[in-house]
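Multiple structures follow.
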Structure P
Amino acid sequence: MIGPERPFVVIGERINPTGRKVFQAQLQAGDLSQIEIDVAEQVAGGADMLDVNVGDPLADEIGLMAKAVPLVQGLTDLPLCIDSSVIEALESGLEAYDGKALVNSVTGEDERLEAILPIVARHGAAVIGLANDDEIPMDPERRVEVAKKIVSVAGDHGIPPEDVVIDPLAMPVGAEPRAVTLFLETLGLLREELGVNTTCGASNTSFGLPGRHTLGAAFLAVAQSHGLTSAIMDARRDETVEAVRATDFLLGRDEWGAEWIRRYRAKQAAATA
């Protein structure tokens, strides 16, 4: 569903305990009820895919992932991104998943590639490849070098390039003024040299700054115009989702603005009701 000529894919980031103390406590108690709320809000916001992360150091992440994936699939038909740094939790989620999942994620380190890619291949999944190895490179050429390695090793495991979604590394512009320009340069090189689909954690760019949602909307519009094909983002935020849909229309990926008009009419009807 992710492709350079297709509409931008919004991957909802909300099912994630990072920075959510109440959700963390619920997971530690084995309580997944908050997920129902998170799914409903993201579907209503216009998500195309949902990221599922139940990682908490004090919780049974492997067991929770096995329960969370079918729970989410019982609430929505949207495809899922299985998200964990724990290899056993990734496998647990993939085993519970009905369909083709996206795995979040693998880096360019040899041990991570050899640990994760066989699991991805065995389950017929796609995978996000972060363009870093044991360090986070700032140089776009170096990022692309790591991306090429990930695509190559994935191919060795029978995973085709179209099933490798590269993350060019969105960094906080408040900490590195060149963060976005380096990201865009990396996107351009990826498009020219690999032709793969791309994604990123969209909120990383505005971290620590005021007006984060406005910055995020602007970042996504610019990144789309440079070839970004998806993003892990807050699908509940109308400002950023609307920016993505408007950019789809302006870039010719929403023919005659059919989706833009449909969304506008749905919002008008909801406001009237």
Structure Q
Amino acid sequence: MPLEPTVNPAEVQRPEVINYDCYRQLMQDSYNFKKSVRDSFSYRQFSQTVGVKSPNYMQMVIGGKRNLSNALSHSVARALGLSGIEEEFFVSLVRLDNAVDQNERIEAQKQLLILSKRLCSTELAETQSAIIEKWYHLLVRELVALEGFKPEASWIVERLKGLITVEQAEESLNLLLQSGFVGIKNGKWQQTEPVLSTGNSYNELLINRHHASTLANWSKMLEVIDSEERELGLINIPIRRETIPQLKEKMRSFQEEIIGWLKDEQDPEELVQLGVYLFKVTE
């Protein structure tokens, strides 16, 4: 039976799963980290925790001598201390490696893009709630990413087609700097986080206000934006009551897929808003 490798705790860092495109390397680094925390952790114990009889099965998987099945992937992730989004990311890496046709590969890659976005996102703290109280603050934040951005109120007003005032633009710039959502490095304004999220437990009243003010602004924009610069769609859907939660989840997945698809967009020139809404209109 092969000896356990000697692991120096000072040299081992907890792996950031988003940096991996190979589940075997992620397994190896996660195993090394877990062993650095608890020296008694072994490949034998690893295999037992996962629920396989062969004491060196996990070692053979890491070494490329065996393949990890999709069915075991969740158990392996949990045995390595991965949970939540990190666990799902690991499972998707396994599915990508095990894909037998193009459709399976595309679905696995799509899921990895969605999970990458969620791993990169920073949730808004409620202490920074002033940012979402008015619809235009986050919009100004995204303007910072545009090519040729100028931290001038007049430039912002012009780019936003006069939808906000000079005073509102100045308010946004000051608030974004104070809250830490944008910063200045080497004289250049930049976003401090690539993706922001309100999460699932954020103040519902503030979220409702934000969407209400955004929708009110959209009604004004319909009068000033050409049809070539917008896309309108409304679907009225007869649906069973118990299917609604599944529909809501599909909407969330769609939004995350869009963000994942565009997360590496280089030198953006325009800013658009994409809204996906669902309302139950019957009693």
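Here the criterion is Kirkwood radius over Cα pairs in Å, for residues 158-213 alone, and among P, Q the highest value is seen for Q. Taking mean count of other Cβ atoms within 10 Å over residues 70-77 for each of P, Q, which is largest? That would be structure Q. To test your reading of the models, identify which of P, Q gives 131 for volume of the Cα convex hull per residue in Å³ when calculated. Derived from P, not from the others. When distance in nm of label points 7 Å out along Cα→Cβ at positions 166 and 230 is computed across structures P, Q, the figure 2.8 traces back to Q.
Of the structures P, Q, report the one carrying the highest value of mean count of other Cβ atoms within 10 Å over residues 134-141. Don't jump to the answer; show the numbers that get you there.
Numbers: P: 13.5; Q: 20.6.
For this comparison of mean count of other Cβ atoms within 10 Å over residues 134-141, the top structure is Q.
Bear in mind that the values in this text are calculations on the coordinates, not laboratory data. Small disclaimer: the values here were computed from a predicted structure and weren't measured. Cβ atoms are built from the backbone, for glycine too; each structure is taken alone.
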